[in-house]
Structure formats: C-alpha cells, structure tokens
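Following are the structures in question.
Every number in this text was worked out from the coordinates using simple rules, so none of it is lab data. A quick note: this is a predicted structure, and the numbers were derived from the prediction, not measured.
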Structure 1
Amino acid sequence: MTDIRLLKEEEMGAFVEIAVNAYPGMMSGGLEAKQKLMESLQKAQAEDPSIDLMGVWKNGTLVGGMRLHQYEMNFHGNMIQTGGVGFVSVDLLHKKEKIAKEIIQYFIRHFKEKGVPLLSLYPFRPDFYKKMGFGMGTKMDQYAVVPRAFPNFKDKSGLVFLDASDKEDVKKCYELKVMSTHGMMHKTEAELDRMFQNPEIKIIGYKNNGKLEGYLQFHFKKASEMNFIKNHLIIKEWIYETQEAFKQFSSFLHSQDDQFERIIINTQDESFHMIFDDPRNGTDHLIPSVYHETNKSGAGIMYRAVDPPQLINAIGIMPNPAADFVCKLFINDSFDLDGEKEWILSNQNHILSLKKNEGEGHDFAIQIDIADFSSMIMGAVSPAKLYQYGKLSISGPDNIRHIKTVFSHMDRPVSMTAF
C-alpha cells in the first residue's frame, strides 16, 4: 500500500538520502552537503507557504518524494493559480515500481481538488511526462556572444549595484514584468531573499529619477582551467521596463570586452539574435547552406491543463475576430481516467467559452490529446500547426480557420521561474 503525505522534520534526513542518489550530478553525497540540504529543506517546509515537501511510503518504508509549488501566473493577461512539482525522487531500490507515476498522479489530483487550473514542471525526460498529459512549452535558447556584440549606446550612467536594501524595488520591477508577460510567475518571498544571499551573484540596476526600471543579475565562470584570466559572464536574469534601461545594460555588457570571453544568456525571446551585429556563438558551425550557429536550444518546461473551462473562459474575456461557431471538443486523456472528455467549445459574439457537452448540436468536431491541448492553450503552438502535424483532427478541414482565428492573438509563454 502506498501513502503520500507531508514530510515531517525528522523525516527529512531519510528523504535527503533518496534525493542525493536520484540527482548525483546536481548535489554532493558528502555528509556536510547532505546536512546543508536537509536544513534547507526543513527551513523551506517550515517557512515557505508556497512549498510542500511530500514523502511517498510503501508498506511503511519511505521510497520517494517530491516538492510541490504553488504560484500565481500571468495567463494571457489574467492572473491564475498554477501548481508545480520538482525534486521528484525515487529510491534506487524501488525503481520500476511505478512510484514516479503515483507521484505525478498525486500531484495532478492534489491541485485539481484545490481548483488550480494549470500545472507545470521541468521534465527529466519529456516523453515520460508527455504520456502523462504534459505538453511542451516555449523552448529555451542559450546565446554565448562576445561582449562587443552588444550595441554600445555610449551611456551607462544610470546603473548602480544593488543589495538587499533594494529588495522591494526589485520585487516591484519584476512584478511589472509579470503583469505584462504571459507565462511568467510572481516570485515568492523566499526566492527574492535568495537573490541577495549568494555572494557569487552580482546585481546591477538601472534607476531613473530614483525608480528602478530594470536589473541584471549575473555571475562569473572560468573559461579555461589553464588560464585564470579567461572567464565568461553568465547572465542569470535580465529584466528591463524601458528602452533606455535596455540601452544602458547593453552598453555595460559591451564595455566588458576586455575582461570576458563570452557573455552567456538563456532566453525565450525568438528575436534575441536581432540585437547583435554578430550573434555567432563561437563554435564556427555552419548549417547548410550557410547558416551560422548562434545558439543552443532546449525543450524544457511543460504544462498540463487540469480545468479546461477555467482556462478557456479566462481567454474568452478578450474579444476575438472569429465568426460564431459551436464545436464539439474531445480531449483524449488516458492518464486522468476520471476527467471530463467531451466539451462544447463555442464562440458567440466574439467571446470564447467552454462547457460540458450535454448533447447539444455543433457545427464541427475536434479531437486532440490533453498534452497538445495544453501546449495550444498556452500559446506554445498554434492549432494550425497541430493540424498540419496530424496531432489535431477536425471534421471538415476548412473549419480549422475558426480555431486558428480564436487562438491567433496568443503570445508564447515565458518562464523565468525555476523549481
């Protein structure tokens, strides 16, 4: 029999042993490191209301665990609650016993019962979570450009170093970005505190008449084990509200050319390469016929809709230009056998809505998997592309224009929250 519940303080040590073995590339198995991790988890459990550390017991033995997160996310301009899961760990002696599956089932059920409409996670294997109904989000691009590639606008006089006394200003600056960016989540107080607790992390801000209008969080990394003067500057987070803030940060980065080999930054901005005269990343790789490699790219955050009507109705607040229609929507979800499968998606007077199918008539029908529906509702992929790839079927191909139009205004989601 499997039991999943909150970990008690005295049980953290046993969970740490499991977690260290589950993530050997992330953390040391030394006594000091394990003690530090245990204290960190105990502190989070006791003080951070957005986090719940859960343990999984099988016949009375701790065999795994996870960390549940609750955030507030900008969903197409509307703030909604969202749940996340991380630190999914299974004891080495209990692998292949479907414990990870039970963990994710609990994760989905837990937030569904709380009325949270959307879940997200970072996958250790995308295909594993795709089978559980999680769809791909926006890819992450990693650029590694020479500092002089950043434009020099000849002014960085508004830049200052920030410290813990600037925490509230940083919070306000970040929250303004959240309110204008689909997919972004508010920082918790614990996350804000951690920004100023690591001595390796530097933060500079741009202030305009005393108001913080952007900040740049970064650290340094060796570029060579044989030459101590060769280093990279790694940007951890870059927020700016105005063009002037961007210009001054860009000038600052340009001015680092004498000290750093490359400036490395992760971004979900598809146009980011347009900043530079030379966006190449130094590999000198060519993609036929002549396309210079500019960045690495990776699939990461995945989303799962657990309350489709709440999400569709949130989008429906915004008028769309599509003609009126009534669509029977069948969402295939083999992982959540108790979930509703058939819905009526309607667009009336340019307002989109979703409700349970109670046998009413419809103009056309759509069938889609929950993972692909989740990606589509997040704006990570268009219905037209899903149709083209054979992942969305529709009665009457011409009807795809209706679905394409109602979802045409969606931005791709941006995530700057790691968990």
Structure 2
Amino acid sequence: MASIQKRGKSSWLFTVETGSGTKRGRETMTYRVEDTALLKTTKKLKDHLESEWNKFKIEVESGNYFRPEKMTFREFTGLWSDKFVDKNLAETSAFNYKYHSTTKLTPILGDIQMDKIKTLDIVTLLDELSKKTGEASVVYCFRVLRSIFSKAVSWKVIKVNPMDGIDKPKEAPKEMSFYNEQEVAELLKSLQKETIKFKTFVTLALTTGMRRGELLGLEWRHINLEKGSILIHQTIPMFKDGMPVIKGPKRGTGRTITLPSSVVKELVEYQKHMMRVRTELKVPWEGGEYSFLFAHDNGRPKFPKNWGDYWREFHARNPQLRYIRFHDLRHTSATLLISSGVHAKIISSRLGHTKISTTMNIYGHIIEAADQSAADVFNAFLQPSKIVKRARKTKA
C-alpha cells in the first residue's frame, strides 16, 4: 500500500505501517497543503509531502501520535503544554497555565474528545467554576481555555472553536489598598521590634516600590552604598523543582533607584549584621556565586511564599496596624510620592513601568485627588486676598 495517496485537490492520505505479525496495523492521517504555490511545483510538492510524511512516521513510531478525531481534552492539553506553553510562555505564566488546566479544567473535560466539546459545555463549566472559586480564577480559566482551543484549531485537531461566542467573565475591579502617612508612621514604629532582616526587607519595599520577586533577586553587588542607589537587575518570581527561577527584567534592561540616606545607613548595618552572623555560625555556603540580601544564613534563597507568611505573622503581632497585602506596599510607595508632588515620570521610572501611561492608568484617580489638593492650595492664597479687598471697600 502506498504511503502517500492523493485524495482531493489539495489533500493526501498518509499511511504508516505498525507492528508485525498478528499485531500488524496502520495509522493514517489526512494532510492538507495550505500553500497553493506548492501545488503548482511537482518537485517541491513531492519533497514537502515526503518531509511531512516522515514527521508523521516518527510520531507514530515514537508513540507520540494521537488521532485528532479521537484525541481527548487530557491528551491534547498534554501536547499543548509540551509544544506551546513550555516553549513560548515565561516560567510563571507557564506554571499558572498548566496549574489551572490540570486542577480546574482537566478533572471536568479530561475524558471528552476535543471535537465533542461544545460551546454550551464551556459555558456550563465556567458557571460551575464561578460557584466554587473566585472571579480572578474563573477569568484565568477562560484565558487558558481560549489558548487551548485556539491551538486546537490551528493544529487542525478541531474545525470549530467552541470558545467563539463566549464573552470574558466579568471581574469586579480590585480596590487598591495602601497606607496613609499616619499608618506608615505606625508601620515603621512596629518594625523597630522586628529582626533587622525583616525590617530591612519591608523598608526597602516601602521606600523603593520594588516587587517581592525583585527584592528576592537583589544581591549586594547591585547596591552602591557610596552613591546610595540600587540596581534592579533580576527577579525571583518562583521556584521550580526546589530551585529559584532567576529572571532578568521584562524589557531587558534594569533600573536604578536612589535611596533615602536613612535606608542607606540601615543597609550598612544590615550588611555588617549578615557578615557577623555568617562568621559566627560557620555554616557551609549554599548560595553559589550569588550573594542575595534576603536569603537564608547559608546563602540559599528563600521561597517567595516565606515572606508572605512573615508579613501575615507580623500583622498578627501588631493588630493595631491595618492589614494590607505585601504588594500594597508598592502602591503605598507610589501614593506617598504622588501626594508629595513628585512628577509622574519619576514615579513611573522607580516602579519600573516602561510607559508613563501605565502609571497614569493605575494611579490616575490618586493623581486627580492630588491635583485637586493643589488647586485647594491656591484657594488658600486667593481667598484671604478677597477678604482683604472687601474689608478695604467697607472701610472707604
């Protein structure tokens, strides 16, 4: 039997023999040529078809081929994960996509054939998820489903995308939390009772607006104590197989932030403290070539989750302090600068936003409030002058 048979104007049937003896069989696949130019060139078309048939043969013989018309959601998401997610998404996004696919979607859709999943099935799925989990998680599942079925169409596994016609689930806008000046004063007061490592970690987050992952990726070589500045050059957003995932900045370049002199002094004290601790403990160094500021005493990086736990424990010890997320210290840093009249361009640079419009979109309402305060300042100047003029007219 021929391995490649013409079926239609632009389609061919690929056949690969499998097994031997009584277990002999075959796998077939219909292949369509999308490039119309190839159909006009006999030699190039022949070479192209043989190349594609060989790829098909390798997949069959290696056990990696699944018949598209019989492929289940579980089988396809395995391919989607290997061939798209791992190769195209950043580590954090890849982890989140696979997590939601594995824990939220596969338990429900796993054994259903891809071409049997209909739009109404997904509408029902999203509705059921909304009863069990938060809005943000449902929206994330929507994004993952959209990616999965979009690839299924592109890879010719299904003809119709069941996500067509499904609107993105509604998600209430998150209310931004941040400390006011009085609460910041209370925070700094409460930090005086904490370890110097935790105190320095929180103080840097507050005064620089750095993200948690950026703080975890901070090394002593990134700090210029003489100039009083920090170079934010890398981040540790997550761990994989027990090891930190160290990433460079999103846009390929870091940013430098000037530090308050009081924070520089605190860093000097913290550096002395860490050197003293390592000398006294005499523990084997496990940090390799890195010198992270906020690692274990042996140099091994701490999990990002550790610092979230420390932050909650800190609040449990200080019930007088209103609880906000650790990430909200970044918002606090920005709002304090805005209320102090610092230019939005400077704030955008400190936060690591590539566009000032990003800063304006996030903090626009706060900037408007600060602008109103600026107008009120002029009222304070102008109103007394009107009163004086009225007084003079009355006297005349």
Structure 3
Amino acid sequence: MVSWLERLQQASFRNVPFQVEQAGVSGGRRLAVHEYPLRDRPFAEDLGRDARSYQVEAYVLASTITENGQRSGDYMAARDALIEALESGDGPGTLVHPYLGRLQVAVRGYRLSESTREGGIARFSIVFVEAGEAAQPATATDTRSLVLARSDALVEAATADFSSEWSVEGLPEALVAELESELDRTLDGLTRLVGDVSGPIAAAIRAPGNMAVAIVGALGQVQAVASEPLRAIGMYESLFSAGESSPAIAATTGARRQQSRSSAALHRIVQRVAVAEAARQSALATFPTRDEALAVRDRLADAIDAQMEAVDPVYGRPVSDVVYQNLSALRAAVSADLRGRGAQLPSVRTIITSATTPALLLAHQIYGDASRAGEIVVRNNIRHPGFVPGGESLEVLNG
C-alpha cells in the first residue's frame, strides 16, 4: 500500500514551486438566516454551496545550508517569483496542492514574513479560493417577437402590392358593380366571423391605399372576436382560400383584364393578411402539447408555401420579390418559434385501458397525481369523470 508521504505532490502555483508546512480547507453552505419578531425559531434559507477556500502556509528556501546551520543561496529569487505568480492579473491559475492535487484557484490574499533569526527563508500565508467558471447570462433569440415583426412586414408588403394592383379607374360601371359583388363574396367568410365589414371597404373602392387599410382593419377584428389565440388561428385559416371559389373572369378585353387583375389582388390581400395574422396569433398562443404546436407550424408553413407559389391569373407572373421575401422570412420565423417552444412541451401518447376506470384513479396511475384527472376528461371529451370507458383509445401527455 502506498503511504500518504509517497502520495504528496510538489506544491506550486502557476508553475512556481514552494514548500508547504500546513494546509487547510474551509467550505460550507451559503445561508440567509431569517429571524422574525416575536418568534424564537429562525429560518435558514439555503442559497447553495459556499466557495471552497484553501489556506496554505508555504515557504521558499535558500538552496544550501552551511556548516553552522545557516541557509545560503538566493532564496529571494524564489520569493519574488512566487510573489509575481500570486499577484498576476492573468485570472485563475493552477495550484498543485500537495494533498488535493491540481485545482483551479484565484488568490484571495497572502502575507509574507521574513526574519534575520531564520535567514534564507520566506514564509507565506496564502488564501486561495476555487475559481469555478464564469456564469454568463444565457442568451436566446426572442422568437415570438421575431414572428410578430415578420407578420407586420408581410402585412405592409401585401398592402403595398394590393395598392399597386387594384384599380377601378376607367372601368364601366357594370364591371365596377361586379367587383363590388366580388368583394362581398370574398369577404363572406370574414362577415360570418365578425359581422358585416364590406360597407367601409366598398366605400374606399376608388382609393386602393385606403381600401387596403380597411381590409387589414377588418381582418384584425377576428382576434377580438376569438378572444383566444388558438381559436383565432382556426378562424384565420378559414380565410386562407378566400375568393378561390369565385368564377374566373375571361380576360378578353382590356377592361376585363383590369377587372381580373383587381379581383386577383383582392383575393391575395385577404389571404396574405389572414396568413400573417394567423402567424401572429401562433406567437401569442400557449400550446398545451408539442404535437399541437408542431401541427400549427405545419399548417402555417403549408399556407405560406401556397402563397409563395401563387401565380398571377392574368399575366402568369409569380409573386413579387418583396412579397416573396417577406413570406419566406415569416415562414422561417414561425418554424423556429414553434419548433423551439414545442421542444419544451410534453408530447401526446395514446393508451387503451382494459376496463372502465374513474378519472381520478387513472390520473394517479398515469401521472402519480390524481389532481390531473380533469386534464384527461377534457382532452378526451369524457362524459362522466367517474367512468372513463375501457377498451377505447385515450390521449394522455408524456410528463
């Protein structure tokens, strides 16, 4: 068996050697002791482990001893080298502790003493403290705010695109009337959700910029009616295909081409703003499970892809560069947001119970927590919490 003497290591700090006469360690817990008036017993709040402190009684010697027992040699060079190492501003250093091995430490302080009685020796009382690692603040991208900003940008781009495409100037009144009817048809789904909105929009039919603002404002009413982001997403989804069931306009004349172009612009602004607003609501929503977050992500991605791939029905032109770039940016932001937030949520799994079981017992068996019985009842539309049917598939959360 190796003796303790054989296990001792040559002490050094920043590769400057020294001898150790005595060493100690202090540590413990960081406590905040709370004492209250008129109460005899305090409360000690544990705030974590205290930093370990290493007390070392060290010395450096002259290299030789004379016949009369005096030390001879330049001990001062060794002393100065150790002082320089202890006062270095290079951050934590490596301490080779004779008993504890290699440690990363910082110097809290030291005291040097020399005497003519001993001669040829410099004694140090050094206090080291464990250095650990700097706890830098964690950084993370605010993915929700990025989605909100990208949604705003898409609405702005869609508004500008509509303003450049919509026009009733010079059209015969009959065709203007047809566009007004098309407006009613396109906004029919929105009207069913929030009430009649076509009046203020139709009033601005000859001012594309004002008309675009009115359309965006009307679509914004959905979130107020829904009152809850997840419900609002579903309502906006019903508008993703607004106008697509309208009959095609044969572009046989210049006036008809203008009518067709304006009609298509109307469909596009409603669809694009609906997509942007649904994405906005996804950033505001709180999802109960990972599966639901990712399902919304996939549906929004499909809707944005459809807008990016759309082609002008009159001239066969693709989406403008500005609109395309904003759609692409929104798609990336939504994907990153819901993927990141979804990763922190529980997933859903399916179980089948062998017999009808009370929800309280089932919650205890699955989660070890009977208070989650209501969660099982709501998620699976159970009629009576005392009788969860056996032999049927049930959705429960992992975690």
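Each of 1, 2, 3 could give Rg/Rh (Cα atoms, Kirkwood Rh), for residues 115-282 alone, but the derived value 1.15 comes from 2. Looking at structures 1, 2, 3, which one was percent of Cα pairs over 27 Å apart calculated from, given that it came out as 59? Only structure 1 yields this read-out.
When helix-only ellipticity at 222 nm (-39500 (n - 2.57) for each DSSP H run of 4 or more, over all residues; to 500) is computed for each of 1, 2, 3, which one produces -14500? Answer for the origin of the read-out: 3.
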